[in-house]
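These are the structures, in structure tokens.
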Structure I
Amino acid sequence: MHNYLDFEKPISDLEGKILELKKLASEDESVNTSDEIARLEGRVRDAMVEIYSKLSPWQKTQVARHPSRPHFLDYASRLFTEFTPLAGDRNFANDDAIQAGLARFRGAPVAVIGQEKGNDTKSRIKHNFGSPRPEGYRKATRIMEMADRFGLPLITLVDTAGAYPGVNAEERGQAEAIARSTEMCLNVKVPIVTVVIGEGGSGGAIAIATGNRVYMLEHAIYSVISPEGAASILWRDSTRAKEAASNMKITAEDLKSLGVIDGIIPEPIGGAHRDPDAVISRTEAVIGDALKELSARSGDELRSDRRQKYLNIGRNL
């Protein structure tokens with residue numbers, strides 16, 4: 001059984017009936033339920049197509065946060081070979097919310113940075129639910145410097161609700177660490193390809209997402225603040241998050257039309273968690289095409305084009 005979202009109740013009911021029929025057939029071989037199961041599976045497909053073809057921004061937010069959605073380590077294990085994680089910021093500590101290191105993508109050496117949320121209680125605590133502390137961003141900056149020094153293309157996978165807002169993070173210079181990481185993104189002379197695979201939250205995302213090419217999964221979100229945070233600030237009522245999400249232009253379609261991102265990677269019907277292999281395969285193809293295109297440009301061109309890309313956002317609205 002899947003972890004169903006509240007708007008997926010029609011799908012949940014149908015798949016529950018399918019499970020009951022399969023159980024009945026396994027207990028009594030004389031009972032033939034194949035025709036009924038096939039009919040119900042057809043209804044499930046139709047229901048998923050109908051529901052997922054008209055998701056609201058808030059529903060997309062729920063899909064982007066789905067507990068079974070593939071995270072950075074799921075992508076890393078399929079996209080890269082010889083992935084070697086590097087730890088520590090050479091200043092304070094290691095931060096497991098930011099995963100970074102060297103790897104091979106389609107046989108070619110690359111540098112990789114991403115946020116990992118974890119997939120169970122233990123791993124979520126270890127990775128701080130994907131919310132990095134300053135040492136995480138300083139580690140990211142260190143990997144970017146290494147990529148620039150050795151001419152390695154940089155691939156970043158974004159999935160964070162935002163940087164960790166705790167007092168100890170602020171004491172250690174959270175804002176400065178995010179700014180330095182963003183600055184390094186702008187300064188390196190290697191291609192940077194970014195994919196928002198879940199949530200892209202505020203400076204916590206942009207710190208590793210200031211790329212030459214930025215893509216989003218179909219049901220990912222990308223915003224300056226979470227819907228709950230926006231509702232708390234605007235109306236002093238976090239329960240109005242659904243209303244905030246509808247007005248913030250946080251979906252891939254909105255951001256593509258605004259020129260903030262360069263493309264949208266389709267997800268399987270029902271979301272990335274329904275078929276992780278398919279969405280990771282599509283992500284690989286998009287990253288590969290982007291790196292092939294960018295590899296023809298000089299370091300100075302890559303840096304200049306990247307800077308101009310962000311200066312141009314909003315100018316043609």
Structure II
Amino acid sequence: MKLAIVTPVLDDWEVLTQLLQDLDRALAPLAASGFSVHLVAVDDGSAQTPDELPVPQGGVIESVELLRLNCNLGHQRAIAIGLSWLVANRTFDAVVVMDADGEDRPDDVRRLIEAHKLKPDHICVARRDQRSEGPLFQIGYRLYRLLFRLLTGQTLPFGNFCLIPRPVAERIIYHDNLWNHLAATILRSRFLVHLEPTARGHRYAGDAKMNPRALVLLGLSAVSVFSDFAVLRTLTASFALSVLTVIGILSTVVIRLFTDLAIPGWATTMVGWLVVVLIQCLVVSVFVLFIVLASRSQRSFIPARHFDDYVLDVRELVSPNP
């Protein structure tokens with residue numbers, strides 16, 4: 001089996017070196033069966049890039065290439081370009097997408113490979129049953145998943161760490177949503193998916209780049225993949241609130257004119273507030289409709305066709321240890 005690995009990197013060359021060593025150790029038992037690894041590190045606009053990296057000699061890692069982008073595009077788009085470039089330029093049986101910082105554990109790559117052998121036509125994704133972040137981040141992550149479900153009606157129990165068979169990789173790079181969020185694209189595209197339970201690892205060194213701001217942007221990117229679902233739910237909620245507002249206005253008028261229950265001045269104040277709510281609902285509905293109509297006239301970005309626009313160059317980073 002020839003396995004490719006795509007991992008985005010931004011100035012984290014120390015952790016990438018550690019990842020190579022841990023991958024070689026974790027996958028060494030597979031070497032006897034002709035197993036090999038080709039790793040593509042996608043340099044997402046780092047300030048400095050190394051000329052070479054130490055790779056364990058005689059291990060399963062056959063080659064390491066550095067795919068340099070001409071500007072910083074962000075984690076998800078770096079993955080989309082890496083997958084598209086790999087499909088267009090290299091041969092492989094399956095590709096693993098993972099972070100280089102150690103939070104996606106190399107030991108779990110082997111578990112994904114074993115799952116792939118049992119279900120070769122499935123995308124095998126790592127489901128996080130245990131997490132290692134602090135309590136504040138975990139609260140934010142749960143809120144993100146709750147918001148995603150409220151806006152889209154879907155659940156997203158996995159992230160970027162996954163194994164994709166080549167036939168599926170050749171198709172998924174034509175999904176324009178891949179430019180925004182890999183995991184949500186897998187969910188939206190209706191490919192066969194196998195969930196493999198894993199635990200999140202600990203970062204090798206430095207601070208995690210997934211701060212609250214990055215988490216919010218990641219959540220919005222995931223929701224954008226299901227933008228039509230979110231728009232439909234927003235319009236439905238706006239319509240329901242408008243109906244309730246009209247009912248409230250009519251009820252207030254009836255109480256004021258035909259009963260003695262109304263407090264002087266209460267009806268005018270209540271109707272005024274309800275009219276404001278009604279106008280806001282109408283404005284939101286019209287605004288959302290205009291956004292949808294405008295987006296339909298825009299040309300989609302297809303990673304498989306446009307990835308070359310962002311590739312600066314490709315470098316070999318193989319330097320076997322003595």
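Nothing in this text is a laboratory measurement; each read-out follows from the coordinates by a stated rule. Just so you know, these numbers come straight off a predicted model, no measurement behind them. Cβ atoms are built from the backbone, for glycine too; each structure is taken alone.
If relative contact order in percent (Cα under 8 Å, 6 or more apart) is computed to be 15, which of I, II is the source?
Numbers: I: 15; II: 25.
Answer for the origin of the read-out: I.
Quick check on the output: 22.2 is Kirkwood radius over Cα pairs in Å, derived from one of I, II. Which one produced it? Don't jump to the answer; show the numbers that get you there.
Working: I: 20.7; II: 22.2.
Only one of I, II returns 22.2 for Kirkwood radius over Cα pairs in Å, namely II.
A value of 5.6 was computed for distance in nm of label points 7 Å out along Cα→Cβ at positions 10 and 266; which of I, II is the source structure? Don't skip to the end; give the middle numbers.
Numbers: I: 2.1; II: 5.6.
Clearly, the read-out refers to II.
Any idea which of I, II comes out highest on distance in nm of label points 7 Å out along Cα→Cβ at positions 154 and 258?
Values: I: 2.3; II: 4.8.
When distance in nm of label points 7 Å out along Cα→Cβ at positions 154 and 258 is computed for each of I, II, structure II gives the biggest number.
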